[in-house]
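Okay, got some structures for you below.
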Structure P
Amino acid sequence: MIWQIVTNGIYRSIEHRATVNSAKERISVATFYSPSLEADMGPAPSLITPESPALFKRIGVADYFREFLSRELDGKAFIDSMRIQKGT
């Protein structure tokens, strides 16, 4: 999800879902990205242009993790709360 924000939506995060297939081996690869808690996070400035405006808000990394970990599991994707609403 962080990469979707940093790339301004160029790289899209997907919801993880496993499909069971007894005839085929399945491999998962976990990757981690650990930015400094004192840093800000948002779309990379080099990806923001008049033709491609920012799609996501800038937020402090500590605030991002605090909100992500304290959210209610209501079936809504957290990434949607990070989007800049058109017309605001």
Structure Q
Amino acid sequence: MIEIEGVTFTYEGSSKPALSDVHLRIEEGDFLLVTGLSGSGKSTLLRLLNGLIPHFYRGKMEGRVLVDGIDTREASVASLSKKV
């Protein structure tokens, strides 16, 4: 299961959040399609899920992202990539 709880993320060097107060729950076996206009936060959302944010892309993050109950801030990108 993946849970996003109140996540707001602003990339380093930007004053505008790429995502603002996102709440999402994805159960095992769910199928998810992410669509939207350019700049709407699709890539940022996926970077949150696989741990590239906060481990590779820097910025200010509020809230938390859990993958199988593990906070993505505390897990390596390699371990998260096996789950997402």
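Where a number appears in this text, it was derived from the coordinates with a stated rule and is not lab data. As the structure is a computational prediction, the values presented were derived from the model and not from experiment. Cβ atoms are built from the backbone, for glycine too; each structure is taken alone.
Given a computed value of 0.90 for FRET efficiency 1/(1 + (r/R0)^6) of positions 6 and 38 (r between Cβ atoms, R0 = 25 Å, to 0.05), which structure among P, Q does it belong to?
P
Could you tell me which structure in P, Q was used to calculate Cα extents along the principal axes in Å as 49, 31, 27?
That value comes from structure P.
Computing relative contact order in percent (Cα under 8 Å, 6 or more apart) for each of P, Q, which one ends up highest?
Structure Q comes out on top.
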